[in-house]
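Each value in this text was obtained by applying a stated rule to the coordinates, not by laboratory testing. Since the structure is predicted, the reported quantities are computational estimates derived from the model, not experimental observations. Cβ atoms are built from the backbone, for glycine too; each structure is taken alone.
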Structure P
Amino acid sequence: MRQYKQKLIPYATIMLAIKQDVEAIQTIIHYYESYMIYLCQKSVIADEGIIRNMQFDEEMKSRLEIKLMMAILKFKVD
């Protein structure tokens, strides 16, 4: 069985987010924020082929947040 470091998002929060509750949507975005930050990091490679530092792409993070919000609003529960 998979072990999670974070608690899962409560069912009630998901249902409120589907009904366009702003606070619930923000809770879900906050839950996935560390993963989105990880996805938005880019390695900068110097001329020698060595990774110098990591850059954070703020625009990509905004796009991921928008896609997450759109997915939440399209989510159907039977």
Structure Q
Amino acid sequence: MQIKKDLALTNKLLSQGMVSTRDPETGFRYIICASCPNDGGDGTVSRIDRKDNVVERVLFCCSTCGKEFAVKPEDIFLA
């Protein structure tokens, strides 16, 4: 799995109401993810709040502790 941190792309995706994108060169599909603030576990998208087709908030679910959490866009990465 390739991990990349790209705040500009993350903001673009959220403003377009999306949580994933495909790399046109490699065909690899990136989805937004985040690290759990409690234990550092991998967090995947569990819920999305949208308004006028813009993502306002994403809740992630930690694979280690199972708790939902939200983070700022600058703490989101693409994997």
Upon calculation of distance in nm of label points 7 Å out along Cα→Cβ at positions 36 and 68 from the atomic coordinates, which of the structures P, Q produces 1.6?
Q
The value 29 for relative contact order in percent (Cα under 8 Å, 6 or more apart) was derived from one model only; which of P, Q is it?
P
For FRET efficiency 1/(1 + (r/R0)^6) of positions 12 and 52 (r between Cβ atoms, R0 = 25 Å, to 0.05), which of the structures P, Q scores highest?
Q
Thinking only about Rg/Rh (Cα atoms, Kirkwood Rh), which of P, Q has the largest value?
P
Assign the value -18000, calculated as helix-only ellipticity at 222 nm (-39500 (n - 2.57) for each DSSP H run of 4 or more, over all residues; to 500), to the correct structure from P, Q.
P
